[in-house]
Structure 1
Amino acid sequence: MNSIFLETIRAVEGEVFNISYHQQRYESVLKKFNIADTKNLKEFIKPPKTGTYRCRLIYDLSKEPHALHVTYHPYKKRETSSLKLVYDDNIDYSLKSLCRDELDALYKLRGGCDDVLIVKNSLITDTTIANIAFFDSRRWITPAFPLLRGTTRERLLREGKIFQESIYVDDLKYFSKVALMNAMVDFDIITKNIKEIFC
């Protein structure tokens, strides 16, 4: 099993966002490996004071004690306005692993689309870089079984701004809007009509 994991954390003008949710996910990974030695992530993140940065925090649990390594990358948003449905019933990305081979292989199937939307066991899950939500004219609904429980997704669920339900491919026709969620874009609504998004 892969033992190198990461957190992608947003920092703007030196301010670090949603660190408590990243801390919780980091600790949940340690718990799965029966590791009690937790560190305070906030103490390791010292982003530049100007600009928007992607803080890439990597930790290797094959070493004891594990060490944290943080790098800072100026952030440029990757525009996503079209998605291709791809199917994979065996993919597993329940932990935010540094190894993204399965996701990268599916991404290569996108054709002329910006990204793929992965279907597992007939259920909608995630794109390769974000959780997803759909608007049903009343509420924003996110898949109940994502590949990865993202930190932004968890925060918005707790705040009651999105709701989770099982979403099948055939259910897509009932929605009018699509939004992507991750630590860097927060909640990003795709402006296209939903019928134009899937290619």
Structure 2
Amino acid sequence: MNDIKQTIAKNISELRKAHKFTQAELAERLNYSDKAVSKWERAESIPDVMMLQQIASMFGVTVDYLLTSEHVAKDHKAETSKAVRRNRLIISLLSVSLVFLIVTIAYVTLGLVIKPLFGSLWTLYIYALPVATIVAIVFNAIWGRRKWTFVLVTVLMWSVLLVIYIACMPINNVWPIFLIGIPGQLIILLWSGLRK
């Protein structure tokens, strides 16, 4: 039994390090405590079968991989993992780009139909910023890292304030709308300091 504990501990530790996760980041992704991950890696305990399956899926390996000490295709797994991360990034960027493609189609179409308004249609791109940021937040929540969530929420907050500013430009003295961003930014910074 100690051999299997040692093997699982070694494999989890190696996979975690290969993916550049801290124990806390791995624990967060698995909805476990970092103490549990630490115990697994010290071979003091082993994850249950369902958790082994979840760990294997996360790292793109089989449960058998976690249970065996000899791995023939180690380099292949690392390459596969990099390819998966690369594909996820490309899918996320394609989705965000799709928002701007739709805005560009609307810009061109409306510009051809309503020529006098063509000059003011550039604001469509400003209005697309919060939408694109929300798309990026969704994909980051699925595949990304927690620290990027705070960056994206910051971009969302400031882009929403910019949209409000642009929409209210005909009204005098709307610049104070950006003052809302100061406590908002402070809240985001404090929120990023919370630990699970």
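Here are some notes:
- Which entry (1, 2) yields the derived value 14 for relative contact order in percent (Cα under 8 Å, 6 or more apart): 2
- Each of 1, 2 could give Cα Rg over 2.2 N^0.38 Å, for residues 96-167 alone, but the derived value 1.15 comes from 1.
- Top of 1, 2 by distance in nm of label points 7 Å out along Cα→Cβ at positions 88 and 112, largest first: 2
- Source structure (of 1, 2) for helix-only ellipticity at 222 nm (-39500 (n - 2.57) for each DSSP H run of 4 or more, over all residues; to 500), computed value -4500: 1
- Test item: distance in nm of label points 7 Å out along Cα→Cβ at positions 32 and 128 calculated as 2.1, pick one of 1, 2: 1
No lab work stands behind these numbers, since they all come straight from the coordinates. Keep in mind the model is a prediction, meaning the values are calculated, not measured. Cβ atoms are built from the backbone, for glycine too; each structure is taken alone.
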